[in-house]
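These are the structures, in structure tokens.
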Structure 1
Amino acid sequence: MPVVIGEFGRPPELPSEVSPAMTTPMYWFYEMAHASLNPARVLTDTTRLMLKNPLNPWSRTELGKSIAAACELFERTTRRYGKPEWGLDDTEVNGMRVPIEIHNVWERPFCRLLYFERKLERPLRAPAQRVLIVAPMSGHYATLLRGTVEAFLPTHEVYITDWTDARMVPLTEGRFDLDDYVDYVIEMLQMLGGNVHVIAVCQPSVPVLAAVSVMEANEDPFVPLSMTLMGGPIDTRCNPTSVNNLAAEKGIDWFRAHVITKVPFPHPGVMRDVYPGFLQLNGFISMNLDRHVDAHKNLFNHLVQGDGDLADKHREFYDEYLAVMDLTAEYYLQTVDVVFVKHALPKGEMMHRGKLVDPSKIKRVALMTVEGENDDISGLGQTQASHTICTSIPDDRRVHYVQKGVGHYGVFNGSRFRSEIVPRISDFMQTAAHARPANAAE
């Protein structure tokens, strides 16, 4: 996913002579460049519409189709993609289609908690397990987990964190760092009342594990029934990937000097220090540049050949993939430093509000870890390392599973996720709920 490490991905290839002074107006230059292309985008889109009009004789020629396809590619590659819609209108429960309504049940300046209410005609015989999915705050919107939510909806009551684009949060709302992230997770779990299972997808594995550790240390009655960590960077010293190694190579000062800039006017978060989405997108694409170039070449050919289905699949994927959000500078830099440079959590050195985070305090919460065999972002063993530091969880309340044949994305989405991973997580949560220690919250 990102421009840095683990979930943040690969940094942009900036020249070594770039100075902090040059990065300060970087966002402003980007905005001006984007605005300067508006007339060209309007012209090319108008040309495309004219050449696709069935009344235009050129629309049936090879030249006309090629020009229209080129116009669409130009417009799509220079567009700013907004936050995607969830598009989850219904689901199937016990063989019946039921509508879905999305509610905002908790909100803070940098996050909302969404609840996907299933409008059942009659109550279920047994209440469905409640699941809090903590989405990555690493560049993409929470809608990247649309498939994850969709897979759990038939059998679970689903909640998900919907993180806010930092450029949309005014400076008056204060800062947001890794400590705040942990606090948000704790607040959400307390609001849900304890009778819930938490799933951390990728990057949130560290703050979720930290949050549960803090709650257990404080004997909080609202700790979750279980905690599932999926493809997360708990200990990046285990089987480090190429993107993990970048933190050690660059150092935290390099990131502070080269990828942090201020939000320009007229965004609500004007003058907030951020790690901007457009730099993250550069990192996303640079990791697999050849694949993205080939995908757009194929789109051009599909448009010329009139293959609408394959063209729609391309549009659907890239409308999501190219939609990115800014991260606050303090959260980004603290995460890189704590998780990828210092490895503070597995070393027993991570702090939260001045107090040591101690995973050995976790006793009441069952633990499941899921990894992908071919994960090139969080290597095998990085998530499993949580079992080593959560020493007080009984062996019969912990599970580790490696999904064969999938990479990072396949850990939380795709056919194998739906058919092999979701059933295992569901079974684990059922067992964890029934075997909960007597002193846990009801």
Structure 2
Amino acid sequence: MNYHTYELAHIAAAPMRWSANALKMQIQSPLNPYRDQLMPRMIAAGCELFENVTRRYGKPEFGIESTKIFGMNVPVHQKTILSKPFCDLVYFERDEEVTGSRDDPHVLIVAPMSGHYATLLRGTVASMLPEHHVYITDWADARNVSMSEGRFDLDDFIDYIIEFIQFIGPRTHVVAVCQPAVPVLAAVSVMASREMEQQPQSMTLMGGPIDTRRNETVVNKLAKERPLSWFENNVIYRVPFPNPGFMRRVYPGFIQLTGFMQMNLERHVTAHQNLFENLVKGDCDSVEQHQKFYDEYLAVMDLPAEFYLQTVETVFQTHDLPDGELMHRGELVDPAAITRTALMTVEGENDDICGLGQTEAAQDLCKNIPIDEKYHYVQPGVGHYGVFNGTRWRTEIQPRIREFIRTIKFKRMTGNGSTIGLPYRKLTADREEIVEYSPAD
């Protein structure tokens, strides 16, 4: 659908949304003696459902106001400490009047620039806060970035990551969630090749498309089977007036959302049917859970066309990074140059976005990282979202990342080569024998 047509359709639906809300308020008014009868409840539920599926969902808030440290409730203050046209670097400052000065690791969480806002990683941030100084990349909606700010592509993404790491300092630990696994690995490779002083102490790549030829998913096949010209002609549009990014070429959020929904269409239809039934029954807890999930899921942003097209081409079609051909501003990106940054890769057993082995490919590319500083973990029973959010993330994945980060931090501080306690994978030359071992063996 043309971007302008979509905007007009949204505007045209506005009076119907207002009418539906007005009708719902009348039906649910305490002055209505029939409001508790079945038919009025069904009409009110239908009005709310209509409003939910036709309104535009704005950017959610992180809403992280506190965390617990040693059982104490510690206030958390969200601060933008570095602002750039396409991204803010956000720091979640824990109140030191309560905690005192803590020498916890500094962790930069690189959120994906793939449609949803960084707030999708709210649970990721919350689980890291008790024991880390946490920063996150809060990417901007391209429709709100003026044309005067110039273009933004994969090279700019890499530059942003390098700048953020240097801004935070030399003891930074980087965690890349999904799509940014590629630019984060590229950024650390460039820093290593340039022998920059402030290279990160570790990087954790989670569910990222390092080599999409391994266990291809539907998403990988879709990106590969069509030429780049098809994407440019069919999913790239200019931002309509009166948005701040008027005339900027983007991959619109509503097209991305359509793709997300179609992957699990039956599940979403069932969820909204259940919402209607729960509204009629007055099951407030179930309604609140539904609203909370979809307020986040349906909030999407536009991506800069240059970034989107370059990512499709280099990551999903030509596989430049795993083939050793990725260039960053005329400089070859060589993961083999990395020697001072430890590596952890995390995958979900049931991931239908990044298949098993796609993130693990980084282990092969970073061949000069000491073997006792390379760790790969596959979480059983989780899909893509479960790699960085949910119960398994909090109870099984995050504790392993915590142990990895703190072990590397201790090793860098003391010069102690021992990393006993981490089940590092021994990667052999022929890839046939993979065993768990401890450096003490």
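Laboratory data are not the source of any read-out in this text; all were calculated from the coordinates shown. These figures come from a predicted structure and were not determined experimentally. Cβ atoms are built from the backbone, for glycine too; each structure is taken alone.
Given a computed value of 0.40 for FRET efficiency 1/(1 + (r/R0)^6) of positions 66 and 338 (r between Cβ atoms, R0 = 35 Å, to 0.05), which structure among 1, 2 does it belong to? It must be structure 2, since only it matches. Among candidates 1, 2, the computation of FRET efficiency 1/(1 + (r/R0)^6) of positions 306 and 346 (r between Cβ atoms, R0 = 30 Å, to 0.05) that gave 0.05 used structure 1.
Looking at structures 1, 2, which one was distance in nm of label points 7 Å out along Cα→Cβ at positions 258 and 282 calculated from, given that it came out as 1.0?
Among 1, 2, the structure yielding 1.0 for distance in nm of label points 7 Å out along Cα→Cβ at positions 258 and 282 is 1.
Taking percent of Cα pairs over 31 Å apart, for residues 106-329 alone as the criterion, the top-ranked structure out of 1, 2 is 1, with the highest value. One of 1, 2 was used to compute FRET efficiency 1/(1 + (r/R0)^6) of positions 122 and 218 (r between Cβ atoms, R0 = 35 Å, to 0.05), and the result was 0.30. Which label is that? Label of the source structure: 1.
Figure out for me which of the structures 1, 2 the number 21 belongs to, where relative contact order in percent (Cα under 8 Å, 6 or more apart) was derived from the coordinates. Answer for the origin of the read-out: 1.
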